[in-house]
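Chemist: Alright, structures below, take your time with them.
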Structure 1
Amino acid sequence: MKLSARNKLQGTVARVDHGAVMSTVVVRLGDGQEIVSAITKESAEELGLTQGDTVQAIIKSTEVIIGKD
């Protein structure tokens, strides 16, 4: 699969929590950090996401916000 997104992080599905409409997918990266993605429940089911699956977190964004206290 070719994508225009350049930010691809490989990881393992740590957890999938299904709601009525949306699912939360927690992806653990190789260094132990986690990325959380909210996707439609239908998409999560179509992908067959389960704990332990190897996946790519693909980040496509036109805006990054930085904050500092």
Structure 2
Amino acid sequence: MVEGDERKSGRKTIEEIKAEQEQDAIEKWSWIGLIYRLCEGDITKTDIVVGKPFMECLIWMSYEKEVLKK
């Protein structure tokens, strides 16, 4: 079956399903995902990150996204 046929039948592609699952996980774990990312996965850094002002964290993550493309 070609992709065009999947579109006509209303079926989702594997890529669409994966994207939806990823979005669902992001919505479910949004706050912990932010902390995890700022800690670089190191649980010992959690207290340091949680103690930072929220705006400082957002600015840092915005910088990473725009300049470092993480």
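Values quoted throughout were computed directly from the atomic coordinates according to the rules given, and no laboratory measurement underlies them. From a predicted model like this one, the values you see are computed outputs, not experimental measurements. Cβ atoms are built from the backbone, for glycine too; each structure is taken alone.
Chemist: On Rg/Rh (Cα atoms, Kirkwood Rh), which of the structures labelled 1, 2 is highest?
Modeler: 2
Chemist: Between structures 1, 2, where is distance in nm of label points 7 Å out along Cα→Cβ at positions 36 and 52 highest?
Modeler: Checked 1, 2; max of distance in nm of label points 7 Å out along Cα→Cβ at positions 36 and 52 sits with 1.
Chemist: Out of 1, 2, choose the structure whose coordinates give helix-only ellipticity at 222 nm (-39500 (n - 2.57) for each DSSP H run of 4 or more, over all residues; to 500) equal to -2500 when calculated.
Modeler: For helix-only ellipticity at 222 nm (-39500 (n - 2.57) for each DSSP H run of 4 or more, over all residues; to 500), the value -2500 is produced by structure 1.
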